[in-house]
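These are the structures in question, set out in turn.
None of the figures in this text is laboratory data; all of them are computed from the coordinates on show. As the structure is a computational prediction, the values presented were derived from the model and not from experiment. Cβ atoms are built from the backbone, for glycine too; each structure is taken alone.
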Structure I
Amino acid sequence: MKTSPVTTADLRSSVIAVPPLCRNADLSLSSEENGKLIRHMYAGGIRTLLYGGNANFYNIALSEYDGLLTMLRELAPEDDLWMVPSFGPMYGTAMDQAAILKDHKFPTAMLLPTLFPSKPAGVATAVRHIVEKAGMKIVLYIKDESYITPELAASLVNDGLISWIKYAVVKPNPAEDAYLSKLVTLVNPDLIVSGIGEQPSIIHLRDFGITGFTAGCVCIAPNLSMDLLRAIDAKDYTKAEAIREIFLPLEDQRNAHSPILVLHQAVALAGIAQTGPVLPLLSELPAELIPGIEKAAKELLARASA
């Protein structure tokens, strides 16, 4: 596992995959199946894995956390694979998990966001406490404009507390985003990553100048997602758009039915790894949705393998 400090080069060199977490039938962690998924992504060129919402870190037990971190660390196949776990979202949970993180060698971890009960100034204070407790810079995940102001986010960056920002505020038109426009004037865009998958990645990187993107469907087609990142970096936007469209059928399924649950099913239905049951408070998708998800997942994998 890569343990050196986070750099801009890290953020630029790989799509940041946000995979599901594979579990056994009894909801225990499956080292074997998680290993299969990690190796599939690694073979496709992925060098950064972020375990957050798609892995349902929101609902894990504190008693499971240390073992989970150990498993992720041990499953990293090479020294160039960067593993980023999450913690939180509630302050007390995050502080307890920060103490556990301190005993591991992860160079950073992501604070999961919550809107209730929280206020922007309180989020900033919590980040300061958590960073001190964990002894590391953390990833700030901005998923809603009311979570933290651009000014407060910039103050945390300027004080050396943030490794990078995952920006994931969904807009009807991602090209029209006053919050992101403000954020990139206050924070070095090299430290901001597009956090909503392949779909807005071209606009975010081209028009706002931010660095790299996170994605879920990359778990199915890592090489295609990496091709998209390289095309954007090369400013070949025609090629980038053609690749982006390949992901649309599965992304449409995710947008229609649940980004987390559809990805969880898609990885298994594509035959990459058995993801197992979902951890409550989430629940399984209705059976009638499975054929459409399976079709989209297998077609995406076939396009990636062609």
Structure II
Amino acid sequence: MISKTFNRYIWLLNTLLQHGRLTFEDINNRWRNSCLNDGKSFALRTFHVHRNAIEELFGVEIKCDASTYEYYVSSPETLRNDKTRQWLLNSFTLSNMIEAGHNMKDRIIFEDIPKGTEYIQTVIEAMQQNKELMIDYQPFNGNRVTLYIQPYAMKVYHQRWYIVGYLKNQEGIRNIALDRTLNMELTTETFRYPSDFDAEEYYSNTVGIFVNDKIKPKKVIVRAYGIHVEYMRSLPLHHTQEEIEGKHKQYSDFQYCLCITPELISQLLAMGEKIEVLEPVELRKEIKNRLLNSLSHYNN
């Protein structure tokens, strides 16, 4: 259970992010009506302690406009651009509300998360100490094997956690899925974290977690139809997404710079009739062949 003090940190930060600028009196009035309220108002001293704690936890400052005596988050974009802190804030916010409204837990439905999250703490310790991990691993398409990896970073994709790092067994940078891990141990072997490795850059040209240095990014153009255009706009397939044709009511074209990987193909196939791949030709042909193969199952 999260402490009541921490609950107030989350509530205060979310309230200011949502409403922009509020006086101390406004904040107190909103707190009195909050389902998280424990029957106590904010003392001014407590409020300032909370401000300092929020800055330390989430890296954003709550400032006061001396002309209006209104408090506001000085740089909300800093929080929105920090994926880790934003993820933490979202997680704690939901936990807060479920805890406060005890009857809410059966009315908020989550996706199932594959096993493996119990190893996250060990992986983070290994990254902090630059120590290798020994992993008892069971791949989907092979025999059980012992892996030795130097963990560089972690990534979440489709509810699954992955380690990316130097895999000594294959003498290269690879991804290891935590949900296929049977056991994990922190070894005494240390490694030097490469100064030129950047996790964001490593995945910058791909969708998902598959990376192959031999595959170079290409221009990809996808046409979205109907209401799916709005879905593509609100949740881009990739950070390089650019809308290049949006004048038609029936469709809109989106351009990307991407590596053609199995995961990209799977993502496009999952959109079904809602999209059409225009370029490159080889990707268009691949999607078409996959759809025809799928259709053959129904014809039989």
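Name the one structure among I, II that distance in nm of label points 7 Å out along Cα→Cβ at positions 124 and 252 of 3.7 was derived from. Considering all the candidates, the number was obtained from II. Taking 21 as the value of relative contact order in percent (Cα under 8 Å, 6 or more apart) derived from one of the structures shown (I, II), identify that structure. Considering all the candidates, the number was obtained from I.
With distance in nm of label points 7 Å out along Cα→Cβ at positions 28 and 188 coming out at 6.0, pick the structure among I, II it was computed from. Corresponding structure: II. Please state which of the structures I, II yields -14500 when helix-only ellipticity at 222 nm (-39500 (n - 2.57) for each DSSP H run of 4 or more, over all residues; to 500) is computed from it. This figure was derived from I.
Check the numbers for distance in nm of label points 7 Å out along Cα→Cβ at positions 36 and 220 across I, II and tell me which is largest.
On the way: I: 1.7; II: 3.9.
Top value of distance in nm of label points 7 Å out along Cα→Cβ at positions 36 and 220, among I, II, belongs to structure II.
Look at FRET efficiency 1/(1 + (r/R0)^6) of positions 68 and 260 (r between Cβ atoms, R0 = 30 Å, to 0.05) for each of I, II: the largest one is in I. Each of I, II could give Rg and Dmax of the Cα atoms in Å, but the derived value 18.0, 50 comes from I.
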